[in-house]
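Since every read-out is calculated from the coordinates, none of them should be taken as a lab result. From a predicted model like this one, the values you see are computed outputs, not experimental measurements. Cβ atoms are built from the backbone, for glycine too; each structure is taken alone.
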Structure P
Amino acid sequence: MARRIDLIGAPTDVHSSYLRGSAHAPPLIRAALFNDAYGSASERGVEMADIQLNDCGDLDLREDAGDDERIREAIAASAGAGAAPISLGGDHAVTYPILQAIAACHGPVDILHFDAHPDLYDSYEGDKRSHASPFARIMEEGLAASLTQIGIRTLNTHLREQAERFGVTIHEMKDLPPGWGAARTFEFERPLYVSIDLDGFDPAYAPGVSHHEPGGLTPRDVIDCLLRLDANLIGADVVELNPVHDVNGMTAVLAAKLAKELAALAYASA
């Protein structure tokens, strides 16, 4: 039986630093995903019509203390029903409550994380729930058995210490050769969760983010990396689209493309 894919919007940016706006992203990603102007077939060879894609809409998030529980409940209901939830952020802070629910269902998972930033700050600007801190919380609680990060290019002393503390495998952007996505295969032993922060891409491909970091990933390499995965994908998120900076909706289209490829991978790995 094919695995159901649940598309779940998490429209919150209350833990963002510098610039808010990503709370408005989920409807834009969804609109691009279902727009007839773009192809409906994934590069894996799975067509959207073949996938049991259940659009759950956007969560009723209110920027209060109950939002984490609202996210956990939605993800727990999806994962508990045997579905693979693909979450549309929102800022990267949403990944922490998502992983709490994922780990409660599947146990500690392997995480593959694409980003310019490792998001391992113990606290950022006094906020331990900052979008710069989700993976510190995830690793502290043992929600992940392993964390592999790709595209990082903002490491400082504190983040290096945090990565060593938690045993994180980091592939810095400066160490990735051209065409690495098609040349290298990442292997994972446990159920896999993929988290894609759109500022991991070079701003030339993804201008619609709050924090531009030049010298980043290309869509081709990330898509090739996803295509080479042979893993049991049990959930994923695409986060940090900020429409305030987007140009002609191109980052929303990229986010939709990634959501489609993630859905195809989850479908194929069921």
Structure Q
Amino acid sequence: MNWFSLRVEPASQRDEALAALFAVGAQGVHEDGAMLVTHFPAEADARAAERAMASAAPLARCVIEPTESVDWSTAWRARATVVALGRLAIAPPWLADGLDAASTVVIDPGMAFGTGDHASTRGAVRLLDMVARPGMVVADLGSGSAVLSIAAARLGASRAWAIESDPDAQGNAAANVARNGVDDVVHLLEGDAALLLPLVAPVDVVMANILSSVIIPMLPVMAQALAGGGSAILAGILVTERSAVLEALGRSGWHLVREDIEEDWWSALIDRP
């Protein structure tokens, strides 16, 4: 039996596209560069997902193609690896045995975005490793699987606020937090980051691995939430969007401290001198 692949180029609507795919029954979504890829057992299911995409993320472009029958869950697990990032490693549960628990972030992504397999996550963790210090307080905006919040806990944070608006991500994030034994550090908050971030301020580091279209309007809120000497880490930004984000940073009084580029993704460490 043939399956059908659905490849989605989400443009600036990645979060909306991901949510739409899971809402119509996608059992897993992987990222191929800037593309989101999933599979359905029948062409009718793929076409239904395409129609849902047109409503939820009208800027996205979809391509449907027949493909051979594969157990995609097993195939995804076979591709998973342990990712070493500075002082940390990120691993799925089935590859975590034997690793140093104190420096390993164990993530089962489930239906929430955020694994070490994605370049934007890797960029954010590398930059976090540069500024992390014992006792820091961080806010993780669009926290998804809570991978960055857990990484912050491993790097010495005394508190990490994992803020996510998608309720479907919260169960997976809670399981990851418990799996890593950081319940006393990582606190999950569900809702609008623009409203919740001021309530947990001041923080030493704001992390935002989300869309540039969400990040740019949030820059003033991030600035107000930072403690003196604090910094922000921006990720989830395509290299082609770098100039526009840098322009917005300049207008908002931010200073680019360090940047990280991997594949099509640009991440930045910024502060306000």
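Data overview
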{"read-out": "Source structure (of P, Q) for log10 I(q)/I(0) by the Debye sum over Cα atoms at q = 0.08, 0.09 Å⁻¹, computed value -0.27, -0.34", "value": "P"}
{"read-out": "Structures P, Q, by distance in nm of label points 7 Å out along Cα→Cβ at positions 14 and 46: label with the highest value", "value": "P"}
{"read-out": "Structure with the greatest value (metric relative contact order in percent (Cα under 8 Å, 6 or more apart), set P, Q)", "value": "P"}
